[in-house]
Every structure is written in C-alpha cells, then in structure tokens.
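Each reported figure results from applying straightforward, stated rules to the coordinates on display, with no laboratory input. Keep in mind the model is a prediction, meaning the values are calculated, not measured. Cβ atoms are built from the backbone, for glycine too; each structure is taken alone.
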Structure I
Amino acid sequence: MRTDLNVKGAVFEFVIGNTLKTNFKQSKLFYDIRIKCRWLRRNETQIDLLLLTEKAIYVIEAKNWSRGIIGNYGDYVWRGYGNQPQGMTVVSPFLQNTLHTRMIKSRALLHGCTIPQVFSFICVPDSCVINSDCGDIVHFSQIVQKIASVEHSLTNYFDVQDVARIIGECKV
C-alpha cells in the first residue's frame, strides 16, 4: 500500500514524465526502473525516470520537496522539506544517480554495446529552495531547457530502439 508521500512522489514523477514526453517526442521514457544490484542491502536500486533520446540517456531522480533541499556533492545524506515540518533524511540523490548511471553503463559494456552519454538530474518543484553545491539539481520549470541544452551540445546519434532494449534488459 502506498503512503501519502509515495502517492505525491508518484504524481510528481508523472508530471515530470508527461512534460518530457511532450517536449521530446522522438524519445523513450521509462518510469520506476528497478535494477538488480547484489551489493546493496535491498538487492536492487530504483530509477524514478529515465529519458532516452537519440543523443543521450537522462537519469532523473524526482524529489517532491516543495520547501527545500539541503545536501552537497560530498554528503552521504541529504535533507528534504516538503509538507512535513520535520523534513526527511535520505541517501544523497546525487550518489543514487551516480550508482544508476554506473549500473546502466556497466550493463551495456557487459552486452558489448556502445550507449550514449548518461546525464543525471535531480528535479524538484519550483517552490523548492536549493541549498546545495550540486549542479545536477534543477527546478521543474528548468528540466526541459537543461536537457535541450545538453542535446544541442551533442553530435553523436544512437538507435533509440537498440538502447531501449539494453535498458529493458537491465530491469529486475
């Protein structure tokens, strides 16, 4: 059973995903990807959103923290503030996405495949005050612009279907 926080998080993920699908029509979007990872306590890791374009892969961690996010590149735990006054402590979303990007790259290498570059973003609501040195954190209203900027800077193209197959094989 999903808690109220999980439902709000899932709704925020859907809103982000819907915006990405609208703006990157030739892409593939994956929600809630679970990848086996035997060295983690839970034996798996979970990616909120993964956008696959002809030029890159974007791993997006959605944090529906409307009031604030506190954490830096070197911090193992970060703090998020939404509707709950006490906030919540989580493993660094930056470290989570670093693990996710490494897992995707290693799976591709194991399959003997070349994949596009993998980029990481942590998306928060526009009302969220960002207190961090982490450049991967973006407000919701900026996510499309940030991805479009990266896309514009890249020159290599990949077969979206082939890369999607590899990502599909990564799932639990």
Structure II
Amino acid sequence: MKSQITAFIKNLIMYDYVLFGGAFVLFILFVILGLILRKKIAIALFFILLGFSTLLLAPTFGYKMLHNYLFKNTTILIKEKRLEFTDAIVVKGSIQNTSKFNFKECKITANVHKRSKNKYRNYLLQFKTIKKMSIIETDIKKEELRNFKIIVAPFTYPRDYNITLGAKCK
C-alpha cells in the first residue's frame, strides 16, 4: 500500500497539483462562508456540506477527467491468434495518441475474459479477467499510430474468450 501511494505521488503532474490546490481553496472558501453566515443555519450548513463535498469529490472526479483529456488515446485490436504448439495467444494491435501532448510512456494491457452465450453474463464476465499481460511503449508523438504485439502466456483456457485492450499513458 505504501509503495502504491508513493508511486501515485511520484507520477503527479503540474495540472494535478493545480487541481488539488484549487479544490482545497474552494473548501476553505465554502467553510469560511458557512462560518460567516452562521446566523442563518440552513445556508451555513449548506455551505459547510458543499465545502466538504468539494474537498472529497473535486479531486477524485477532476483527476479522472483531467487525465482522460490530457492523455487521450485509442487502442485497436488488429488480430489475435492462439498458438497451436504453445499455450499462448499473440495479440496484435495499434495505439494512437489522440491528445494534444506527446506521451513519455504508455502501459498497454491485454485482458482476456471468459465468454458465454448470455449477453447479461458476458457483461458481468468482462469485469473478471482470466489472464492479463502488459507492455510499455515509450515516446509516442502527437497523432502517431504505433503497432504493437503482446504475447499472453501461459494461456490454457480451452473455451471461448474475449480480448480487450486498454492503455494508460503519461
């Protein structure tokens, strides 16, 4: 847990600090406004609750939305092939940088999920990964399309499966 927190803090960018600082300043302003209006209890309580909800929700949702905007990318599954003499799957795909910034590195992940004939069960099975493999691509320029290959091994699942691709870039 400590290593995850240190890695998170290490990977923060300037925009994250501005977002967190802005949320904290809004929290302080709403609490001060609530204290000033303490004679009108309903309005004061509203501003105090608004301040605490800003302190909790603004950094969380703001971080997600900010990183989705700044590091927008598109991953495409081109081809997947199960190898016959080895317990592995070769996944070929491409990643495109669709943001306005260059990426230093992207962690591309291939997730393999079970598949069934029931569409509702398929929806639930997409959250349960059988096998997961990742690679890291570095220095992807704006609007650059880069092909990659991921080998998912060992893979011994005998039935039907789905493969999804995702990428987290910075």
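Between structures I, II, where is distance in nm of label points 7 Å out along Cα→Cβ at positions 17 and 41 highest?
Evaluating distance in nm of label points 7 Å out along Cα→Cβ at positions 17 and 41 on every structure, the highest lands on II.
Given a value of -13500 for helix-only ellipticity at 222 nm (-39500 (n - 2.57) for each DSSP H run of 4 or more, over all residues; to 500), point me to the structure among I, II it was derived from.
The read-out was computed on structure II.
For structures I, II, calculate mean projected area of the Cα convex hull in nm², for residues 73-128 alone and state which one comes out highest.
Evaluating mean projected area of the Cα convex hull in nm², for residues 73-128 alone on every structure, the highest lands on II.
Looking at structures I, II, which one was Rg and Dmax of the Cα atoms in Å calculated from, given that it came out as 15.7, 48?
It must be structure I, since only it matches.
Out of I, II, choose the structure whose coordinates give distance in nm of label points 7 Å out along Cα→Cβ at positions 33 and 65 equal to 1.7 when calculated.
II
Comparing distance in nm of label points 7 Å out along Cα→Cβ at positions 57 and 113 across I, II, which is largest?
Going through I, II one by one, distance in nm of label points 7 Å out along Cα→Cβ at positions 57 and 113 peaks for structure II.
Name the one structure among I, II that mean count of other Cβ atoms within 10 Å over residues 9-16 of 11.1 was derived from.
The correct label is II.
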